[in-house]
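Structures follow.
Please treat every number below as a calculation from the coordinates, not as lab data. No experiment lies behind these values; they were computed from the predicted model shown. Cβ atoms are built from the backbone, for glycine too; each structure is taken alone.
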Structure I
Amino acid sequence: MAILAVNLAGAECPLTDLELALREAAGAPAYDDGFLGHYLFAPLGLDVEAAGTQLGIYATAFGLDALGYGLVAIRRWRRVPFSRGRA
């Protein structure tokens, strides 16, 4: 959920900033498109700034968050309390 909030706020991901600093310290070239743009979307030929790509990112992140929280809720709901009559 935190990564989705950072992305929706338009802020830079702190992990990407860390990676770029480490790449610079190691003498490797930096990249401009962010982690997903560089490692996922560019090899697939997708523009990370395109509306459809952004919608896909948000839908995937929200869907995975909803799935995770849903599984936690189901697990808590299915938990049966111990009966007082048991020894």
Structure II
Amino acid sequence: MKIKQGFVLRKVGTQWAAVAVGAELVDFNAMVSTNETGAFLWELLKDGADRDELIAKMTAEYDVDEATAAEDIDEFVDKLASAGILEA
């Protein structure tokens, strides 16, 4: 999985928001906001991390078990996919 070209993550107060830039501005009709954990996952997805890598890095970084991490990651990835932010 990888974040598409044309999307960046920007901090707005205590939250983070996905912002379209360049040509993606024309077709991006959604607003995706997240927290620090989502920003952590976003950075991994920029480099093309797969689900197993996301789980391993999240459990190493945060005090969370694998099952909870997997649930949260799946929800986050689904949110990004629904907004058209992930490459196919």
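Looking across I, II, the calculation of relative contact order in percent (Cα under 8 Å, 6 or more apart) that yields 34 traces back to II. Taking mean projected area of the Cα convex hull in nm² from the coordinates of each of I, II, which one would give 5.5? Matching structure: II. When helix-only ellipticity at 222 nm (-39500 (n - 2.57) for each DSSP H run of 4 or more, over all residues; to 500) is computed across structures I, II, the figure -18500 traces back to I. Looking across I, II, the calculation of distance in nm of label points 7 Å out along Cα→Cβ at positions 9 and 73 that yields 1.4 traces back to II.
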